[in-house]
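Asker: What follows is a set of structures to go through.
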Structure I
């Protein structure tokens, strides 16, 4: 039996989730929760401030387990496979949801309709399965296009590239022995970056029947963008090994004229020596054949099925994603809000350049992603093929066809196809 991407819960028996009985008395339950945070609160001051607000307003204690990002998903799955009740709530990316929901490890959050409707439609689709929200978006994160105004001026370029052709043409003009005209995050986010370009080309990884459909549009990505960038030396040597950090370092160090990276890079540049809001340029993503879509990587809060404090955990998820909490996080930490109205708040306007706010608000409503089953395996199959194609070591069509065949076989083995 085939399962559609948005209604597979019925096939897994996860349409209804019963409460998990625990040994604690009813009076003791829901007075405190354990929250698994991705990393130390030292680096999440916005989250920390909102947790303090929640505790003060509700009287519920939040015990924070600061789990390194690289271990968070494994820690959660290990507990859930043993039906462990230690974790009540957690934060993580939307692209974890398909596997978590299908495995019946998390529960609907029972968010009010007006709470869900404040998110743009593209984000609502990612967090809902069978019409129920399983994650409350908390921290906006997506691809962001930045440029060095100084580099453009030195090359007599008046405006940043507006489309793929201009990335190549203007990028070539800005490339010399000391600087590359363009770069993007690849090493640890190669699939994310590929998907962004795929969406700009009008493609997607899967259709609604879970069938991989990325080959033709993926070939367009390589033929019309990635391969010309490499052959004309617009992107730096070694780009396949450059993750989010190294790409940011190179941009701030003046080695890149333009860059497609993630939302935190703008704040890094503003706080760096020799940079200012006057030097840093921010623009909408250069348009591909179909759109200016950017990759959606927003994080949110979910609640464990095995929690003995579901009521308090759901209340926490809703509180941490209210408009006030999103504003607090954005002003405190700089994370773009996943709700459009936050960008018009006076406190936010006072904190950030209007151009940056306009672009982030645009990206919020145009960001795109997909939730799909067996995400780690699928991404691994893609990664193993797109990097050789990027480096010119394998024909793009052959590489993408191999990835598609492997993913199709994986889905057949799992009973998804």
Structure II
């Protein structure tokens, strides 16, 4: 189930992951950009506008009729963030031709390409009505982040931890930056990035791949690409002076987010020890944070840790009573200290490994998870399969985890507390 690579054009590659168990084919086009404040919001808005229509299907009604005729195919255009890379992504999922018409793969491939490369325009720019309505929608989405207090606390912690660096940016952009964007300058931005951004195409399922590759080459040959490679190149640093940020809001439950710097790159030898150590520390119902801070001591409503491999960071998210801030924080650090010292049993180590391996194995049954794993490989300049990753997980020792976690230190402690606290 390893990807087979096909070169479409210079800077445009296709990866085919054959899996005959699927009745559907899942195809995605990833277009990568460096995270920049002057375009992050435009890119997010662009995905919302592109999804509105193509030259041949100018309205949602036209698109939906087309999808119905394609046996209920589904599509989406979205934006993602990986380290210091922002990706515009178009997806389509459809039945294999074994269960539909012989030309369904070609038709769906055309539709996928059209969403990115042949959008609906009027007077040589995007439709004014589409852009204006999507500006309103994106502004509402950005401003609604604060309504999800957990996500807001995590975002604010990340923002403070990477202050002044592109990694602090949110993938959906900023409401203030929507001012001044219109159908003309957004279209000019689109015209610039569509031929200069590296493109990775992923197809998962049982496809007529040779025909699909040939068709994509023919469709994209009309464009004059001048592509500059884009890779995740975040500066992986150790924690500096610890920052403590407290913000007050009219809420009933405190949100504690602690950002750690790991000093470990995704391509480092200690990376998989960091992954297993994180599993022991706070990832899953078997972890120390769950069993001790939440269950045994009842210091929080939830507590979990996760890694951001491409940024060299780890974050603990927890929901707590306002009065338990110091106790919860200290106990989180105590659990981290236990991992640093190797205060965990062989059984805990085995369970943590099994958890990570099972998660990787489950990814093989998810076309999206497979694509995201291998896209991360590409932008991180890493060459490893899921099976090889599992072997590295199995080989991790207690000493490896101790050595990895020696580098893990707190960088930012963010606490969202009550208005009157």
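Laboratory data are not the source of any read-out in this text; all were calculated from the coordinates shown. Because the structure is a prediction, the values reported are computed rather than measured. Cβ atoms are built from the backbone, for glycine too; each structure is taken alone.
Asker: When P(r) over Cα pairs in 10 Å bins from 0, in percent, for residues 321-408 alone is calculated, the result is 16, 29, 16, 23, 16, 0; to which of the structures I, II does this value belong? Let's see the in-between values first.
Answerer: Values: I: 16, 29, 16, 23, 16, 0; II: 15, 32, 30, 20, 3.
The read-out comes from structure I.
Asker: Where does the value 3.0 come from, among I, II, when distance in nm of label points 7 Å out along Cα→Cβ at positions 41 and 305 is the thing being computed? Intermediate values should be presented prior to the final figure.
Answerer: Working: I: 3.0; II: 3.6.
Clearly, the read-out refers to I.
Asker: Continuing with this model, one more query. Quick one: relative contact order in percent (Cα under 8 Å, 6 or more apart) came out at 28 when computed from one of I, II, so which one is it?
Answerer: Working: I: 28; II: 21.
Matching structure: I.
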